[in-house]
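Engineer: Read through the structures below before going on.
Derivation of every value follows stated rules applied to the coordinates shown; laboratory data play no part. Note that the coordinates shown come from a computational prediction; the quantities given were computed from them, not determined experimentally. Cβ atoms are built from the backbone, for glycine too; each structure is taken alone.
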Structure I
Amino acid sequence: MKTILLVAGVFIFLFVAYLVSLFFRVGKPVNAARSDSYYHHRWKNKIIYSPMGNWFELGYSELEADPKTFTVLSKEFAKDHQHGYWKDAIQNVEHASFTVDDQGVPKDAHHVYYHLEYGDSLQRIDGADPQSYESYQPLNNKWNYYAWGRDKNQIYLNGKKIAVDRATFTVLNATIATDSASIYIIQRDYNQVGGARTGVQVLQKAAHPGGLPRVISENYVQFTNQLVLSNWKVDFALLTFEHIESIRIIDDRNLVVNTTLVSDGERMAEVDIATLEILNRDYLKDKHHVFYDRKKIAEADAETFTLVFEDYAKDKTHVYFKDQVLKDANPATITYNYAAGVATDGKLRFKDGVVVEE
């Protein structure tokens, strides 16, 4: 019995010691004013990296750093007498001159560095001058999704030099920019894996039309009698009007210019503005016609046309998937099961507009 109690006592002691080692290994911050992620180990002569000190959920790393010379540069950057660190990883930088400026840009005497949201290695910004490089905000900060930089010679986007005129380049909104000679779009490839800054490029699209730009919205800009659009649906559109007297914003994709609907950069002169209804992101109608993605649905009855769910709709006669009639589907009984991704009228079942068996 004594042996069992002794073994149990040893087990309890070891278990308590283990818990103590887990919960009490993080000591004081190295420099609380600069970072809540670098700490002294409570009993080891070690530096710990733990994001916001939340080691249980966000991780815990013991750095191979020299605690005596370890210096916190900013929230995610530090160095000792041998290495520069980003988070918990040693970086290929000139450690003696490695620093982080007031705008949070990592630099050394010879290079400027950039990092994506994901990864563990800094990237050198080719050609960037560390003495004059700075990050900067575009014209309207609410559309500043990306990391812009500039030095005395060039403009940079997400760590890459872009071919524009340094002196006159201006970001107008989330998707359009200009310099003295050209209009550019700021285009993101949404098929690329990664954070919001991956797959972004600045592309020259047209000569500058002249005149001062007027920013209409996140994706539209006016130049005197011309309207420019770039969005996720249409990468670039430039419309010329005889004159532009008024612009009314309906939503991020639709405007009324004078008395004409402009949807995703396309004139829709057939649409009656007085009776226009935006049904969802792709369906719209007036008292005469129904449109899907700017294409008129010839068979649709505008008076009785209603949505079923997203790309499914109906009128008194037909059921529709996008702009196509679903043959033999009954509009009186059509419903959509969101969990299954299936539309059914009780007899026929459709997935992505195609009949499927039970």
Structure II
Amino acid sequence: MHLRQFALATLLVTLACSGGAESLNAPDDGAAGLCPQPASGVILGGLLGGGTDIRATASRRVILMGGGAENDMASKLFVESAGGGDVLILRATGSLTSYPTYFTATLEPQPGPASVITVLTSTPGAAGDPAVSCRVDRAEAVWLAGGDQWDYLGRWPATLHARLAALAQRGVAVGGTSAGAMSLGEAAFSAELGGVTSSDALADPLAPSISLRYPSFAQPELTGALVDTHFSRRAREGRLLTFLARFIADRGHPEVLGIGIDERTALIIEDGGYRVYGDGAVWLYRVRGPVGLAPGTPLDLDGVDVARRLDGDSGEWPVDLDGLETEPLRVEAGVVTR
């Protein structure tokens, strides 16, 4: 069936999952592939497909987007990574139906997915519910939507974190945009106390607002890396450099990689390589230690190299900045200079 017809013909559902609400699947009665009803605080919606688990061969990809409108080509590759299996969107706020419609009717991927389901953890702490775990375990591609990364990093329970940590071992595709992309690195700005600007971060790298987390579900392709999004539009270079300095100080790495992604732009990592898609740039920052930080003291940072990668640029991953055209920069008393 043509995917536009599939999207129209497939039942589109929104479930309050409380009281007498109809279930996306009936409660598990022994039929293979059915997931239990979700508890209160978890809402499901999307394109059902046949309702039972389709065991497909996924292609392992990590897709990082910088926010704003999604890049269609990178999004299509994400959906096709499922190999005709199940695509799952995880989010704590936002629409139940936008991604299922976009991933099918708009993109028309080949092969088309068996199902595209949004799991909305309207109460993030309820995300450990067996219905959520079941959906993650059966998915061939998992997407983390934008929103507030603290919902993902600090409010989602360890049960869901453990399921996400297992995605790489299963060879499942994983991706995210904005807060979702930021949550997939070894280090992540958690926004536990809200957002932070570059000027504030550079002025006091040890301020409580500079809240970093080291997610247990960090993807192995992003070991030693921290992702920031909406990069150029929101002038986030200074805060990314601050996060990287903190990353080195916290973990003792000899060097770390910062990945700044512009809006409408994507970085895809697969098979030991990467490729950039989109209207903006992906900015790669290599920061080497040691780093000295003091409370209330602006950031000083030497030996930073940055490479700008544009649509169609590709190379080996993990990236070696020595093989790219780079620009050196430094931070002195909280001021970035080139």
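Engineer: Computing distance in nm of label points 7 Å out along Cα→Cβ at positions 121 and 241 for each of I, II, which one ends up highest?
Structural biologist: I
Engineer: Given -2500 as the derived value for helix-only ellipticity at 222 nm (-39500 (n - 2.57) for each DSSP H run of 4 or more, over all residues; to 500), which of the supplied structures I, II does it correspond to? Show your work: numbers first, answer last.
Structural biologist: On the way: I: -2500; II: -5000.
The correct label is I.
Engineer: From which structure (I, II) was relative contact order in percent (Cα under 8 Å, 6 or more apart) calculated, if the value obtained is 15?
Structural biologist: Values: I: 5; II: 15.
The structure behind it is II.
Engineer: State the single structure among I, II that was used to calculate FRET efficiency 1/(1 + (r/R0)^6) of positions 57 and 273 (r between Cβ atoms, R0 = 30 Å, to 0.05), giving 0.05.
Structural biologist: Details: I: 0.05; II: 0.90.
Label of the source structure: I.
Engineer: Here is a follow-up. Given a value of 2.8 for distance in nm of label points 7 Å out along Cα→Cβ at positions 81 and 329, point me to the structure among I, II it was derived from.
Structural biologist: Value 2.8 for distance in nm of label points 7 Å out along Cα→Cβ at positions 81 and 329 corresponds to II out of I, II.
Engineer: Among the shown structures I, II, from which was the value 86, 73, 28 of Cα extents along the principal axes in Å calculated? It would help to have the intermediate numbers written out before the result.
Structural biologist: Numbers: I: 86, 73, 28; II: 62, 39, 31.
Of the options listed, only I reproduces it.
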